[in-house]
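What follows is a group of structures, each given as structure tokens.
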Structure 1
């Protein structure tokens, strides 16, 4: 009977030896995932900020183009009137 208990104790010890490094690897992977997630979120926020700034500049350029086209239209109308 002692031998059976000793075998069980030995097997439990072996399982602990196997699980220990796995737990460490899992903890390291968890840390790497958290670090990568934070890095990715930071990069996404930076990209969103740049994208919003670019959209804002495009809107301003769109307004300038609309103003230029309106001015061009007025000039074309004036030229047509003067040619008559």
Structure 2
């Protein structure tokens, strides 16, 4: 058995293993980056929903004032809905 062919085979296997590890690390990096990006997007959505909730509360308060100040029954019914 030729020692050079054995070492060449081992070096080839090590190179292949390194390619696999490098590929796996690249996928992990992409996954972490995607997770971070998704977390940022969710944070932004949460802030948008909180702002929307605040606006809805304000609108609801305005509608209550309008209902209490009008004498038109049809308009009151519409505002209550």
Figure out for me which of the structures 1, 2 the number 70 belongs to, where percent of Cα pairs over 19 Å apart was derived from the coordinates.
2
Match the computed value -34000 of helix-only ellipticity at 222 nm (-39500 (n - 2.57) for each DSSP H run of 4 or more, over all residues; to 500) to one of the structures 1, 2, and report its label.
2
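Only the coordinates and a few stated rules stand behind these numbers; no lab work does. In this text, all values refer to a predicted model and were calculated from it rather than measured experimentally.
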